[in-house]
Structure I
Amino acid sequence: MDHAGTGGGLLGADPVLITTLVLNAVTQASHMLLLALGLSLIFGVLRVLNMAHGALHVAGLYVGLSVVQVTGSWWVALFLSPLILAAIGAGLEVALIRPLRNRHPTHALILTFGLILIFQDIFKLFWGVDIKLLAEPHILSGALTVFGVAYPKFYLFNIAAAMAAVTLVWLFLTRTIAGRVIRAAAQDPEVAAAVGVPVPRVYTAVFALGTFLTAFGGVLMGTIMSFTPAAALDTMLYAFAIVVIGGLGSLPGAVLGSLLVGFIDAFGLLAVPGWSIAFVFIVMAAVLVLRPHGLLGRAEA
């Protein structure tokens with residue numbers, strides 16, 4: 001998940017380098033936010049920790065690659081790939097997650113972890129094991145000057161797209177009737193069902209929305225960083241760290257966790273090259289010990 005291979009330590013680092021690292025951290029946080037937002041939304045409503053979420057993220061990359069090959073348009077891939085994955089996510093929820101609704105949570109955990117392995121084999125079968133990278137659209141090629149630093153236009157678009165997506169999700173959940181229905185189903189599904197809310201369909205819709213978000217972020221990420229089938233598990237580790245740090249089920253927590261992980265990863269790479277991911281999980285471990293429900297999560301009653 002590294003944007004730059006910079007070493008040499010923090011002391012004596014020039015301002016241009018620091019500015020670049022800050023921008024890299026925000027860029028990385030932005031596409032990780034879409035990944036973590038979907039995971040946190042699904043957990044917050046369904047109370048299911050979907051271990052296959054990272055695999056669905058990477059599936060968005062591969063499907064996007066195929067859409068580009070067929071249509072020749074990256075823009076079509078940006079929206080069509082998440083829609084295809086949302087439909088797949090809805091199917092997975094109905095066929096696999098829903099039957100486990102009243103069973104122990106570890107059943108769904110084990111099942112969705114197994115899906116990671118299945119997805120990895122599917123990726124290898126249809127797209128091979130070699131490194132892939134989506135080509136950025138021509139209109140977003142080149143760079144703009146930001147705080148005195150020439151920075152790629154596409155990275156800036158990545159940040160803007162993530163901010164727009166998060167804002168739209170927040171408005172949807174807080175300002176619409178459908179959003180209120182989702183929150184009611186999350187807070188007390190039995191009472192919601194008693195007043196006529198179709199809770200199973202709400203769960204399916206939320207799972208599809210979470211999958212759409214992660215696939216949308218996947219297309220953005222796959223245009224910045226190369227990927228292989230192994231990214232399915234690596235991505236899930238980052239997503240898990242983010243939601244644990246921010247708070248499982250907390251949308252503000254997903255934002256905070258993504259920013260923290262982005263900055264830890266970027267500046268950890270500068271301070272001690274090769275240890276950036278270790279710093280992320282050290283922070284995650286500290287949060288688990290000191291505040292088990294996350295920085296912005298709420299303790300279970």
Structure II
Amino acid sequence: MNPIYISVILATYNDSAYIKEAIESILKQTYPYFELIIVNDGSSDNTLEIVNGFIDDRIIVIDKPNTGLPDSLNVGLDKSRYEWVARMDGDDVAMPDRFERQIKLIKDGISVIGGNCVLIDKHNNTIGYTNFSTNHRAICFKMFYGMSQFAHPSTLIRRSSLLEIGGYDTNFRAAQDVDLWYRVSSLGTLVNTSDYILKLRKSNNNISSNRKEEQTRNSILAFAKKSLGILTPMAPGSFENLSNILISHYNIDYYVANLIRISTLPPLAKKLFIMRYYLWRIRLFLSLFFFKKRIRRDIGS
């Protein structure tokens with residue numbers, strides 16, 4: 001039986017403290033059939049120097065000006081050769097058998113295979129664990145209510161599905177993965193292995209910590225795109241128009257502000273807000289879904 005080859009896309013920006021360990025964790029995989037495409041997104045530290053210190057025929061290095069993560073991933077996707085694309089970040093650490101475990105879940109109809117993660121801090125101390133749903137129905141149900149069910153750098157994605165939806169939407173400098181999962185879910189099945197396949201770094205340097213408001217707002221915008229049936233990247237003007245509609249007609253600013261400070265709310269207030277937020281997402285979906293023809297015309301999509 002011929003092995004299934006993987007294209008690993010590792011996009012990096014100023015990860016000099018961690019990039020060596022990240023690359024080594026891929027090169028030492030128990031499943032050896034892959035190419036490793038490293039996209040240096042205009043790092044201003046010595047990340048590129050460290051990357052170029054690796055000598056391995058499986059490594060392809062792309063050095064480009066800083067344009068952000070979604071564009072870097074599209075560059076890597078364009079360079080990739082194989083049907084299955086694995087994501088990796090420059091500050092995370094793959095478990096040695098990550099690919100071996102994910103390959104076992106490949107079958108017809110599946111578009112995304114993720115897995116659980118051990119959460120680590122900047123000193124590699126364990127600070128928590130994820131507990132993602134493993135089957136498509138549960139994943140989509142939780143995503144509907146805004147619950148993250150994938151760690152982006154843990155995922156293995158069918159390349160043909162990525163190409164069919166036009167790759168990453170570069171409007172989403174944050175939450176580009178959330179937008180991707182909503183769109184890909186229309187083409188195929190989403191699954192997670194229950195195994196822990198990645199050490200996911202949570203620090204003050206990563207996108208989730210630095211740009212929490214943009215992450216939260218864009219996650220809702222991604223849900224709105226899905227509700228409108230928009231499966232491809234949007235023109236910048238259409239994206240801005242959609243954002244303005246959610247501000248003027250759907251009170252998105254209120255929910256973004258409260259989601260950001262939710263951990264500071266008293267228990268009862270927190271519970272009441274979550275219930276209100278879930279009901280708001282249902283109303284938002286129904287409104288966008290039933291009036292999508294008019295709204296898509298208004299936003300120019």
Structure III
Amino acid sequence: MLFLASCLWGVCIPIMKALGTEQAILAPQTGTLGGSAASLCARFGIAALAVLLWSRRSPLGIRRAEWIHGSILAGFTAVSMFLQVDGLNYTNASTAGFLIALYSVVIPLILWVAGRRRMTPILFACCLLVVAGMVALTGFDPRTFHLGRGEWENLAAACLFAGQILWVDRVPRDQVDPGRLTFVLCASVAAVCLAALALLPCGLPALAQAHASPRALGITLFLGLLGTAVPFIIMNRFQSRVEPVAAGFLYCIEPLTAALGAFWLPELLVRDPSLYANEALTARLAAGGLFILAANLLLLRDGNTGPSVTRAEET
């Protein structure tokens with residue numbers, strides 16, 4: 001199920017870029033931050049409403065633990081996404097993609113330093129395979145790498161993504177319903193983005209301006225339902241069944257499915273193919289996918305892919 005969630009998040013990346021292209025035509029005055037805040041507000045607002053209707057439960061029945069953990073996860077999500085979006089304005093996409101994916105390596109390092117996970121030879125080899133896969137997938141070139149604003153922001157976003165995965169492992173399952181937790185997460189992100197939009201020069205009208213076409217509304221509806229509500233419910237329901245390291249490696253499928261989606265989705269979704277052309281299949285993509293697949297298969301031999309030690313001790 002986590003594999004499915006990762007695939008949904010991945011295929012949404014070219015869809016989000018297509019939405020950004022449409023919004024640049026509809027509301028060029030909003031800028032990148034204004035457009036991002038507007039799209040995230042609508043996307044997570046739709047997801048919150050969908051989860052609420054699906055669960056058929058009143059928000060008044062949400063427990064204290066669900067508000068606390070949902071709000072914390074929303075903080076990780078909102079800040080990391082804003083850092084990722086802003087960082088893309090100051091570095092190239094390949095470097096950003098590589099740095100963001102480093103959360104899969106950050107997780108075992110954090111657990112190792114905290115004494116919750118041994119850095120076994122197999123785990124170390126898995127980390128190397130994931131890094132090699134990300135290099136192949138993104139075309140990252142260390143010879144041109146430097147730490148500027150964009151690089152620092154994407155590194156910070158990677159750490160926040162790692163923190164989000166680790167925090168999901170801390171959520172007490174006997175006190176939290178995954179549906180209500182996901183509602184709080186999505187509603188909180190939508191509220192944060194709405195507040196940010198109100199503080200930006202473009203203001204709240206940008207929310208309507210950025211979605212003033214059937215194309216933008218349709219894409220946002222898809223992102224809200226299949227790109228947000230479904231994968232976040234899957235994450236909150238099933239991630240606790242595996243340890244955070246295994247979850248992080250499974251989520252590395254995301255850039256692979258993003259690249260696969262970029263083969264045919266861009267020209268299908270934009271007004272003119274010249275605005276966002278389809279990408280071509282390359283040997284680099286195949287190599288990156290094989291490295292990531294090898295890392296996940298090798299991790300199965302490590303003998304420590306179940307719930308974390310901390311979770312087992314708590315239960």
- Task: Looking at distance in nm of label points 7 Å out along Cα→Cβ at positions 25 and 193, point out which structure of I, II, III has the largest value.
- Result: I
- Note on the structure: Matching 23, 20, 17 (semi-axes √(5λ) of the Cα gyration tensor in Å, for residues 65-240 alone, computed) against labels I, II, III points to structure II
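Read the figures in this text as sums done on the coordinates, not as results from a lab. Small disclaimer: the values here were computed from a predicted structure and weren't measured. Cβ atoms are built from the backbone, for glycine too; each structure is taken alone.
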